[in-house]
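Quick heads-up: structures coming right below.
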Structure P
Amino acid sequence: MKTSYVVQPFEIHRKRLRPARQEAAQTEGGALKKAENLANRMPGAAALKAVADDETGELEGVTILGQWGEIPDDFAESLQGG
């Protein structure tokens, strides 16, 4: 299994909150710090931990480590594919 850390910022487009481009982070702490800093410049951001199978690349799960500012109501559900 391979663990990756990603920051998902959010932006306002046509008066709606939508995901902006994700940014990679090296560590969990780095992802948390980067998300918190991005949320100061953007409507909101979330730090994520993604676990994938090394061999197949299949995503095993995504965990929200922290979130700041405005996050879409269905964001957590969308990560689970629901």
Structure Q
Amino acid sequence: MKVKTDTIARTIVLMITLLNLVLGLLGKTALKIDESVIYEACSVGAVIVAAVVSWWKNNSFTQAALKADEVMKSEKALKAANK
């Protein structure tokens, strides 16, 4: 199951606000973070995640690579059936 992006964003905002609250209660300088900083951080995080996922996944573009993917899938299915 995949965690939704908005769930991650809300969790990050919650953690930042809780940290801000604790710092305020301890008499420390509260974090001065506005919405644009949070937006930029989330955007950078999303780009990094997208880049890693794109790099990790098998991206077949040529006809030979697509055919190799089909052979690989059939070999895996055959192996799984023989177990």
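Looking across P, Q, the calculation of Cα extents along the principal axes in Å, for residues 22-61 alone that yields 37, 18, 13 traces back to P. Given a value of 20, 49, 26, 5, 0 for P(r) over Cα pairs in 10 Å bins from 0, in percent, point me to the structure among P, Q it was derived from. Answer by label: P. With helix-only ellipticity at 222 nm (-39500 (n - 2.57) for each DSSP H run of 4 or more, over all residues; to 500) coming out at -26000, pick the structure among P, Q it was computed from. Source structure for this number: Q.
When distance in nm of label points 7 Å out along Cα→Cβ at positions 14 and 30 is calculated for each of P, Q, the greatest value falls to P.
Work out which structure the value 18.4 belongs to, where mean count of other Cβ atoms within 10 Å over residues 6-13 was derived from one of P, Q. Working through the options, I get structure P.
Every number in this text was worked out from the coordinates using simple rules, so none of it is lab data. Worth saying up front: this structure is predicted, and the values here are computed from it rather than measured. Cβ atoms are built from the backbone, for glycine too; each structure is taken alone.
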